[in-house]
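Student: In what follows, structures are represented as C-alpha cells.
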Structure I
Amino acid sequence: MNTLPNDCVCVPVSRGELIVSPSLAVYCAVYADEVEALHRHLADADVPLSDALQERLEKHGFWGNPRPLRPSRHLLQFQVTNACNLRCAYCSADSGCARANEIGLDDVKRVIDDVLEVHPDLDVSFSGGEPLIVPWLFDAIDYALMRTKHVGMLSNLLLLDRSDVLLDKVVERMKRDMNVQMSFAAADREVCDRLSGAARYDTGMRVLKKLEARGVYPKIDLMLSAPDAQANIDAFADFRRSLREDAKISLGFLYPCGRETGEHVFRNEDDCEHVLDELTFLGGVSIPAPKVECVTYRRLGCQCIEHENLFIRSDGGVFSCFKMVEQFGHISEGIKHVIARRRQSPHKAADLAMCCKCPFVSLCASGCRADNLILERSVRAPICGEWRVRLLAEMLFEDRPYVMDWSVPHQLEEAKKRGIKTPEFVIVGTQSSLVSAQ
C-alpha cells in the first residue's frame, strides 16, 4: 500500500476535508464519510484507505514526485518610450509623454547581450507608450532577431496608416518571424475611440487590411472594460467578421489592481465569465472555460521573480513585471549585477512569516509580489488570512486551482459569495489600490 507524505495537512471544508502535501504541492478532496478513516490511517499507516480514496489520491499526484514548477521562457521587455499617440483612459503604463533621459539603441543592445549570457532561452519584446514613435526601434528589433529567435512588439500600429515606409519595415520583420500584438481598446467603435482619446477603430481596421494585403497579420489584443461590457458583447460578432478568418484574439479584462482606474475594472470573476459566455454565444467563437484540474504547478514565490523576467522602463529602471511597481535597479549598474542582487531577495513564500506554516505555501506561494506591494505596501505581508485559506481549500476541493491566479479583490468577492467572513476592503480614490476599513 502506498504511504502518504509525512507533511500532510487536513483542512476542513464544507463537504469534508482537503488533504494537502506542501512538499509535493498536491491536494485531494476527502469526503465527509471518508474523513474518519483517513485520520486513522494518518495515525497508523497500517489502517487501509478505501479503494476510491486511494485512486483519487493517485490521480491527484500523492504517489508521485513533487509537482514541477510552471514552465516559462525568460522574458526581457523594453519599454522603449513612454510617449504615445493615444491617451487611453485605462492605460496600465501611464503612457503619454516621454520621460527624461529615455534609453537608446546602445542600451538595448548591451542589455540583450548581458541577459543572454544569463538566460540563452530568451524572449525579447518591445513596447511603449507607442514603440513605433522611436526612430531606432527597427535597429533594435534587427539586433534582437539576430541574437534570439523569439522577438515581439506590442503596438497600436496606427502610425502605419500614415507611412508606407513604416508599414514596409514592420511587414519585413513580421516575415522574419517577429510576433506583433496589435491593441484595440474595445470591439465597439464608439467605445474604442472614446477610451483611446482618438479615432482609433477605423484607422486600426485600415492598417489590418494593409497588413493582410502584404501577407502578414498581427495578433489582436482586445481590452474589455466593465462599464462598456454590453457594448463590446453587442459589437463583438461584427468586430470578429472584420478580421481575417484565422485571426488570433486575446481578451484582456481590466481588474482592480495596478494603475487601472476604478471605474473601468471588473469587480469579480463572475462578471468576467458572463462576458466570455456572451461573446461565445453571440460572437460565434469558441472560448475555453477554465479547466477543472486535479493537479497544478508547484510555486516557490512570485512567478515573475521565479522566472527572472525583466522589464526595462523607458528611463532605464529595472522591474520584474509590466506593473513596474518594485524597482530592482537601473541598467546603468549593469543588468547582470541587478539580476544577481535580485536573486538575493527572491521573496520565497517559505521565508515569509505569514506563509511558512500555511498548507498552501507551495501552491499559492503568497501571490503576486507587485500586487502585495500595491495593496499592502509590503512584499512580505500579502492580503491573506483565514478567509483566503478557506477559499483556496473550498475551490481546490472542487479541483479549481485556477483560483490562485485570480487577483486578491476577485478572491475577496468569491469568498463573500460563498459566505466566508472576509476583512473589509474598499477602493479609494480613482486608483484601484485597496485599503483595510478595519
Structure II
Amino acid sequence: MNRKFFTVPHLFKILFMLGLAVIVHLAYVTSFYVVLGNNYASTPEMNFDAYIHLIPIIVIATLILADILQMPRFFRKKNIDVVSQSLVFSTILTLVTLSAKDLLVQRAFPRSVILLSYIVLIIYVFTWEMICSIISHKLYENGELVIIGASDHTIQTVMEKINPSLKSLDLNMSEPIKYQDRSAIRAAVRRQAEIFICPDVPEDAKSEIILMCAKQRTVAYIVPQFYEISLYRSRLINLNDLMVFLLDRMALSFEQRLIKRTFDIIFSVLAIILTSPFMLFAAIGTKISSKGPVFFKQERLTIDNKPYNIIKFRTMIQDAESKTGAVISGKNDPRVTKFGKILRRTKIDELPQFFNVLVGDMSVVGPRSERPEFVTNFEKEIPGYSQRFAVKAGITGLAQVAGNYDTTPQDKLRYDLLYIKNYSILQDIKIIFSTVRAIVSPHLYNQTFKDNQDVYVAAHSPAPTVVPADIEEKK
C-alpha cells in the first residue's frame, strides 16, 4: 500500500487551522470596534494592549481546542455537527480568555468585549466551518460503497434504506458482495472502497472484514448489535496485565436521574405556560369540529414497564379503529378530522403530554412510549428490547429525530439504547433542538392509509407478524 505523506486535503486542513486562528482574532477585533469605536487601538486604558498580550494564549487554545473537537476533520461531517462544534469551541475559548485575563493580570481587557466576542465567535466560526465544509466536498471525488451481506433479502433491504443518504455523503453504490466471497471483498478493500457490513454477517466473518479494512486504512460501517452498543464509551481497566472493558449498567445513575427530573419539571412548566394559548385553541377547535372527547387517552408503558395513561388532543373521529383495526395513519387518512390534520401538522396534539411529564409518568426526552400488547410481542422477537425501559418514556427521543417514519422497531431500539448509554443533559437539549427543526420541516409519509389497511386485512390476526403501532401516535 503506497500512500502519500502530504496531500491536498492535508494542506487544506492546515489552511483551515490557520484560517481559524485568524477568524478568532477577527472576532475579538470586531468586538473591540463595536464596544469602543474607531479608537479602540489607542484608548487610554490600554485595553487593546491587554488583548495583544493574550494573543499567544488565545492562539494556543484555539489550535488545541480545534484538534480536540476534530474541527479540521470534514469527512462525513453534518451541518448539525458544525453547529455543535461552533458552540462548544466558542464557549470554551471564551472561558479560557476570561481565565487568562485574570491569571496574567491583563484586567484592562474589557469584559464587555469578551462577552460580545462570544456571540461574534459563534457566528464567525460557524461561517468559516461551513465555507470549508463546502470546499472540502469539492476536494474529494465521490467514494465507492460496497455492501456485504449474507442474504439477498437483507442486502436489498439495506440498499433501499441507505440509498437516500448516499448523495449527501458523496458516495456511489457498487455491486453488493456476499460475505463468503473473500477475494471480491479483498479487491474492494484494496481499491479503497468503503465497506458496509450488513447485520446478518456472522461475527467471525465481520471481524475478518474489519481487520482487512484496518490494514488497508479504509472505512467500514457496521450496524451495531446490543452488546456492541453496550461497549460504547465503556471504561477500560487493567486486571493485572489483562485489558478489559467495564460495562456499566444500562441505566442512569442517581445524579443523572436527579438532573433529568429537575430539567423535566422546569421545561414542562415553561412549555405548559408558553403553549397554553395553543392548547386552548386546540381544545376549543377539537370540541367544535367533531363529536367526541377533547383528549385522547391510552395506556402505555414507561420506566420498569410501569403502565400509565398518555394524554393527547384527539385528531380522529370517534371509534376510528372500529372498521380498519389498528393501522398506521397515512398522509390522506380519512379518519383524521380536518381540524385534526392541522393539529398533527403543527404537532399541537402532542402538547398535553407535558402534563404527563410534570406528574412524573414521562420525560421530555426518552424512548417512545408503546402499548403493552405491542411490547409483549417486541420483547419476544427483538433481543434486548426490555432494556429501553431503563428510563422513562419521552415525548421525543433520539429514535424519533434520527429515524424515519418507517424505521423498524429493531433500528429504533438501537437509537434508544445508544441514548441511554450516552445520556447527558446536553444530549437532551440537542435532541429538543432537532425536534423543533423536524417540526418546522415538511413531513412526508412513507405509506398511504390504503397500503396499511391492505396489510391489516391480509394479516387479520390479533398478533400479526409485524405489529403496527397505534393510530394516534404513528404519524
Structure III
Amino acid sequence: MNSSNPLSQLETETAAPRKNNLLGIPEYQDRQALNIELNADLFEMLTTPAQVSHLVLLSDRQYIDQERQLIAQLCTRYGVTLPHDHSNIFSVDLGDFSLRWERHTEYSIYMVYQLTPFETPFAQTAINLVPKEWLASLPGEVLSATHIALDDRSRPKRSLTELSSMFVTNTIIGSKVAAGSASVWSDNQIHEDGFGRILVHDETLRNRQAGRLVQRLLEIETYRILAMLPVPSIRLMIPQLAHFDQRLAELTASNKDLDSIEDEQRLLDGLTKLASEIERISAQTSHRLNASRVYYDIVKLRITELREERIEGLQMLQEFMEQQLSSSMGTCDLVYSKLETLSLRVARASALLRTRVDISMEAQIRDLLKSMDKRAHMQLRLQETVEGLSVVVLSYYLLGIVGYGLKAAKASGMDVNVDLLTGIAIPVVVLGVFFVVRGLRRLVGKQQKE
C-alpha cells in the first residue's frame, strides 16, 4: 500500500503560483494543476489478504478545515508527517492500519486498510483499530458504511453455507469480476454493526487491479446512496404535485366562464400563485435531482467496468441494481418531468389568459376612445355655436361704439343721420367680425397641428 499520496506532494510543490516557460512560451496558469488532477491516484494498491472499512459522511464544505485538523491530530498521535493544509486527498500508513481521507463537495470519505491475514471475514474489522473517540469527533452524518474483506487466492472459495453465515440473509448476490480475476459476494444489507459487507476472493488479481476493484465496489456503494438521496422527499412530493395538477385543471376550466375584467384578474392571480409554488419546489429540488442523475450514471459506469460474469444460482450486481435502483431513479425522473410539465402548462394558461385580458382592455380602450371622440365632436359643435354667438355679441358692441361716434359727430354740428349710418354699418361690422374670428380659429388650429 502507498504510504503517501502523490497528489498531496504535488499540491505542496505547486502551492505558490509559478510562471513557467516552455521553449520561451509562457505556460497557462492552471496547466500544472490540471495535470495533477488528471493523474491523481484514485485508488490504493492492495495485497491480499486485506480488510477495508469505508465511511462516507455527509457534511457541508465548511467542515473541511476541521477534518484536516482531525487528520493532523491522528497523525501526531501515531508520530507521522502531517498532511498538507490545502490537500483534499491524503493517504498515510499509521502502523497497524492505513488511512485514506478524501474531501468531496458534499461528503467526506474515510477508508481504513488492514493488510493482515484473517480467518473469519468481518469478525475483526479494520475500523476497530481506529481510536473510538477520534471517530466520534468526525463532523457529518453517516451516509454509507461498508466493510470489504479480500480473501487470499491460496485459500479455497467459501461455500454457500459459510456465505450465508457471514451475510445472515438468503439474498446473496455475487459474480465473477475483472474478467474472472476475482469473485465478489454481498447482500446489500446493513448489519448489526451498521456496516454493509462485501467479500472478495482473489483469483489472479494484481496489486493495482485489486485496488481498482475495491475502489469501484466502494464507489458503487457510495454513489447508489447519493443517487437515492432525494427519493424520500420526492415520494412525499407526488401528492402535492397531483394537487397542483388538479388546481391547474380547475383554473383552466374556469377560463371560459369569465364575464368581466375583474374575474379575469382573479383567475390570473390564481395562476400566478400556482406558478410561484411550482417554481419554488422546482428550485428546491432541481439541484438534488440533477445530482442524482449524475450519481446514477456513475453507478452504471462502475458496474460496467466490473465486467461481471455469472456465478451459477446467484443474482449479479448489475441485475440487482437495475431491479432496485432503476425504479427509484424512475420516480425521480417522473417528478422532474412532472414539474417541468406543470410549469409549462401554467405558463401557457397564463399566456392565454393575459392575451384575453389584453383583448378585453383593448376593447375598453377602443370604447373609451369612441366616447372621447364623440365628446370632442360635441365640444366642437358647441364651440362653433359659441363662436356664432360671439360674432353677434362683438358686432353688437362694435355697432354701439359706431353709434356713439356718430352721435358725437352730430352733437358737434355735423349733419349726420345717425340711424341711417348705423344701419349701413351693420353688415360691414358683422362681416368684418366674422372673418376675423374665422381667421383666428384657423390660425389656432394650424398651430395645434404643428
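Just so it is clear, none of the values below were taken in a lab; they were calculated from the coordinates. Owing to the predicted nature of the structure, the values given are computational and were not obtained by experimental measurement. Cβ atoms are built from the backbone, for glycine too; each structure is taken alone.
Student: A value of 76, 51, 45 was computed for Cα extents along the principal axes in Å; which of I, II, III is the source structure? Before the final figure, lay out each step's value.
Tutor: Values: I: 76, 51, 45; II: 80, 64, 49; III: 158, 63, 44.
Answer by label: I.
Student: Identify the structure, out of I, II, III, from whose coordinates helix-only ellipticity at 222 nm (-39500 (n - 2.57) for each DSSP H run of 4 or more, over all residues; to 500) was calculated to give -20500.
Tutor: Working: I: -10000; II: -17500; III: -20500.
The value was obtained from structure III.
Student: For distance in nm of label points 7 Å out along Cα→Cβ at positions 236 and 412, find whichever of I, II, III sits highest and give me its label. It would help to have the intermediate numbers written out before the result.
Tutor: Numbers: I: 2.7; II: 3.6; III: 11.0.
Largest value of distance in nm of label points 7 Å out along Cα→Cβ at positions 236 and 412: III.
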